[in-house]
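Heads up, there are several structures right after this.
Rule-based calculations on the coordinates, nothing more; no lab input. Here the structure is a predicted model, which is why all the values come from computation and not from measurement. Cβ atoms are built from the backbone, for glycine too; each structure is taken alone.
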Structure P
Amino acid sequence: MLYRTFIDDSADERQEIVVVAGALVARDRHWGELSRKWTQRLKHDGLRYFRSTEYNSLRGEFSVFTNSAKYPKPKGSEAARKLRDDLEAIIKRFPIVGVACVIPIPEYRQTVTEYELETKLDPDPFSAAMQSVMRACALMAKDQLAGENNLVGFVCDDSPNSAKLSAAYAGFKYKNLRIQDSLAGFAHLDDKKCPPLQAADMVASMGKQMAFEYFKKGQDITLPRLQGVFHKLEIWDRDLMRRLAAVQ
């Protein structure tokens with residue numbers, strides 16, 4: 001059985017605090033149903049796609065909510081939030097499983113250098129987070145999800161990061177010989193035309209916001225949103241980084 005995994009990343013604007021990789025795993029049948037519901041909800045408010053950066057700034061597609069005649073303040077931000085909440089609810093309707101990896105950038109780079117782990121851990125925290133999520137999704141499809149001889153195929157946005165994502169997948173495949181037979185490839189699609197990628201973007205963005213609160217403000221990291229969807233949320237610290245390096 002084939003499980004399709006849509007994967008995305010998020011980070012703070014300067015990529016100095018935290019990087020988060022997020023992924024959603026489901027069968028193609030469920031992705032098709034989600035896509036129809038997702039597109040219908042967007043059309044209700046006159047949008048073509050969802051993108052977290054545009055939601056957060058009310059730009060791009062979300063600029064429709066800045067029309068003061070139609071949405072006098074604070075109606076515009078409230079309508080945008082309602083749309084985001086409805087899209088989140090659509091994700092929860094389906095047997096979709098989420099995985100996320102959170103890596104604090106300064107601590108990662110310091111640990112890799114301090115313990116001379118450059119040859120064992122990817123020096124790029126972005127790639128490390130992506131590979132961690134890929135591994136979790138592949139193992140989950142292989143050992144835990146319904147079906148026999150399960151395969152997992154990865155899909156990411158066709159963006160300026162595409163080359164780095166492809167390299168991360170190649171590195172992941174090389175390092176994980178035990179699960180190579182479970183891998184069904186890596187593809188790039190236009191997120192504006194692919195609701196599952198938009199859902200993955202939402203998950204990565206939510207993970208970034210929670211991680212940002214945790215690493216910058218010292219608040220506990222929690223998952224108040226998408227309850228019941230996340231299978232695994234992994235937060236890297238120094239001990240985990242050293243343990244992962246030891247098994248490479």
Structure Q
Amino acid sequence: MSAVAVIREGRYCVLQADLDDGTTTLGVLLEDPESNQVHIRLRRDWERIAPDDEVLPELESDLEEKAREMGAAVFFTWVEETLSANLRTTDRQSVAVDNFERSLNRLYTKHVQTAASANTHIRLFSLRVAAGKFLENDEVESEGWVEAPPGLRRVTPDLFAAEIVGTSMEPYIPNGSICLFREFGAGSRQGKRVLVKEMGRGDSEAYTVKVYRSHKATSEDGEWRHGTIDLEPLNPEHEVLHLDPDENRYAVIAEFVQVLY
């Protein structure tokens with residue numbers, strides 16, 4: 001039996017402010033009515049859009065504190081009745097949510113456009129990665145940037161984002177999600193969620209994301225080597241992919257970090 005994501009109702013609004021360049025979207029407030037909690041994500045480029053403002057950089061932490069104290073229902077009433085004409089929210093709208101953090105990031109990406117910066121943004125590639133068997137890509141190109149999640153300590157050049165297509169890693173990695181990867185360096189791959197490239201397809205390459213399992217074999221002289229490599233799905237409805245390491249057709253490109261949205 002496959003794991004099924006639980007869909008819940010959320011309500012969200014967009015926070016806006018009147019700045020020198022006109023009305024600017026500051027971020028998103030997402031309500032979880034069932035738990036009476038608020039999930040908040042505001043932009044971080046205050047030095048660019050409001051360099052002399054001392055209030056806006058502290059706004060997210062102030063709103064989070066009030067939300068914890070009041071609970072979601074009272075907090076949203078307070079926001080709608082208290083904020084000034086220069087700082088306001090749109091009307092709340094309903095949204096179907098399977099994961100509140102991911103839904104918040106998805107709504108933020110939809111409504112907030114920030115200027116790309118190497119310190120805050122990550123390259124998004126047109127690489128479509130199968131959460132199933134290997135998915136063929138005719139040409140992999142950089143197609144833009146995505147803003148790094150707030151919990152990421154530092155944006156480094158080895159990070160990139162790509163789209164996941166397929167259901168074999170659900171519900172942990174949803175079909176159609178944009179995910180963050182880190183290029184693989186030294187260290188064990190065992191048990192990690194990894195991005196694997198299959199080569200030898202002519203002009204195209206194919207990619208999949210799975211849990212990496214290596215099974216060792218011992219040679220006649222006592223040295224060990226990879227006997228088989230299994231790429232395991234998280235969704236039990238999908239089959240394990242069994243790779244022959246001697247074919248030299250497969251390369252572990254990156255380690256999965258998290259779902260962005």
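Supply the structure label, taken from P, Q, corresponding to helix-only ellipticity at 222 nm (-39500 (n - 2.57) for each DSSP H run of 4 or more, over all residues; to 500) with the calculated value -15000. Checking each candidate, the match is P. When Cα extents along the principal axes in Å, for residues 22-149 alone is computed for each of P, Q, the one that comes out at 59, 41, 17 is P. Among candidates P, Q, the computation of Rg/Rh (Cα atoms, Kirkwood Rh) that gave 0.98 used structure P. Matching task: 0.75 is the computed value of FRET efficiency 1/(1 + (r/R0)^6) of positions 78 and 198 (r between Cβ atoms, R0 = 25 Å, to 0.05). Pick the structure from P, Q. The read-out was computed on structure P. Ranked by mean projected area of the Cα convex hull in nm², for residues 86-141 alone, structures P, Q are led by Q, which has the greatest value.
Starting from the value 2.0: which structure in P, Q was distance in nm of label points 7 Å out along Cα→Cβ at positions 62 and 102 calculated from? Label of the source structure: P.
Here mean count of other Cβ atoms within 10 Å over residues 46-53 was derived from just one of the structures P, Q, and that gives 13.0; the source is Q. Work out distance in nm of label points 7 Å out along Cα→Cβ at positions 6 and 38 for each of structures P, Q, then name the structure with the largest result. Structure Q gives the largest value of distance in nm of label points 7 Å out along Cα→Cβ at positions 6 and 38 among P, Q.
For structures P, Q, calculate relative contact order in percent (Cα under 8 Å, 6 or more apart) and state which one comes out highest.
P
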